[in-house]
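Take a look at these structures.
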Structure I
Amino acid sequence: MSHLSSPQRPQLPRRAEVAEASRVLVLLAHPALHRSRVNRRLAAAAARVPGVTVHDLYEAYPNHDIDVSHEQRLLSHHPVVVMQHPFYWYSAPSLVKEWLDLVLEFNWAYGPKGHALRGKTLLSAISAGGDEAAYTPEGRNRFTVRQLLAPMEQTAHLCGMSWLPPFVLHGAYQLGEEGLEAGAARYAQVLAELVAGRVDPAAVAHLPRINENFGWLEGS
């Protein structure tokens, strides 16, 4: 495992490799992770969960020169994929779009012969500056987070993947240390449940976000 080229970024692998024991692949996308409070803490929590591989896309591809075959190998190996990123302009940082455009190839991820991702699970894990009230029909953003993530949900559907309600940490700029620690712990718990295969997509489908409450976990 090599060290990162920038001492300011968290100590994650430069480029994730396939690990036989890993079941959950976290695709981390933050262009300035060294300045991030929330995503940096979430990534660190995820990296400590056995069975989780954290793949830092901006560290691996600082020039957006994506190794498509490597990314496809990672996806093929992991039954659960998590897209972790800040919610930039109701979407994701630009590298995520580039990754989607290049990696999810026709007749590999979708299309008549595109079955590589069929049966896998996709989860979005995002941080949002606005509070929960801002993401309502009456709020300043006019739509819920789930509505704004419709393109990602449809991507999962097109590829034959199960889509989970997103993991969302609201109020990222105002979040205190206690709230941040609680959010990171809950994220790690969700990931651990995904590793163990104890998350039933049908049981959580009605939730606005998977960390809304853990009733689904208690009933599993």
Structure II
Amino acid sequence: MKILISGFEPFGEHKINPSQKLVEAMIDENCPGISLGGVILPVDTIAAPGILLQHLHREQPDAVLSFGLASGRAKISLERVAVNIMDFQQPDNKGITRSDTAVIENGPTAYFSTLPLREIFSALKQAGIPVELSLTAGSYLCNQIFYTLMHEVSSQNHQISAGFIHLPALPEQAAQSKQSLPSLNFTQVLQSADIIINTLQQRYQLSQLQRKANHESSR
């Protein structure tokens, strides 16, 4: 099974980004039966979507997991829906802001994640990891990338699992922040990614067995 994972570089006041650390750690892991590809996206509203799509087209993965930072949240947020809007006054790393701008001009209003979110939620919950199902990915670059990903998957009729997951800040970020930030240690972040990938792998193996059974029954 081929899985593409993406994260973002640091931005704003944050000197590190847990999603970048996660991608860097995961691509060095040896996951039996899994081929992992990773990409760190710039916090650049113009360049980031094209970079993601370039990796998507080149690697042709069976699943895509995009990660980003949500520094005010206390739990891992499994995002359910991407909306066709960019609206942010905090500049990206190129100094660009957006107001009431479509991610894809004339695109659908929204797309739903195709990840098995309920299964992932249950697996993380059972492992004692703080997790939630979220109805908003915001209107910053995380939502932009989420929408871009789902639009491409839908437009090309790719039957793959794809979606976006927000990560809380790390303890070292909380320690450096002037505000009171909830945090999650990186060991749990890494454990969460392993559980998510294992859940995707189990579903993929089941679909392969069903496909094989259907093929043999049609002979």
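No value in this document is a laboratory result; all are computed from the given coordinates. Fair warning: this is a prediction, and the values are worked out from it, not measured in the lab. Cβ atoms are built from the backbone, for glycine too; each structure is taken alone.
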Highest-scoring label, criterion being distance in nm of label points 7 Å out along Cα→Cβ at positions 100 and 148, among I, II: II
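Assign the value 1.4, calculated as distance in nm of label points 7 Å out along Cα→Cβ at positions 28 and 180, to the correct structure from I, II.
Among I, II, the structure yielding 1.4 for distance in nm of label points 7 Å out along Cα→Cβ at positions 28 and 180 is I.
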Structure from which 0.80 was derived, FRET efficiency 1/(1 + (r/R0)^6) of positions 156 and 172 (r between Cβ atoms, R0 = 30 Å, to 0.05), options I, II: I
Among I, II, structure where relative contact order in percent (Cα under 8 Å, 6 or more apart) as derived comes to 25: II
If FRET efficiency 1/(1 + (r/R0)^6) of positions 76 and 132 (r between Cβ atoms, R0 = 30 Å, to 0.05) is computed and equals 1.00, the structure in I, II: II
Entry that produces -12500 once helix-only ellipticity at 222 nm (-39500 (n - 2.57) for each DSSP H run of 4 or more, over all residues; to 500) is calculated, selected from I, II: II
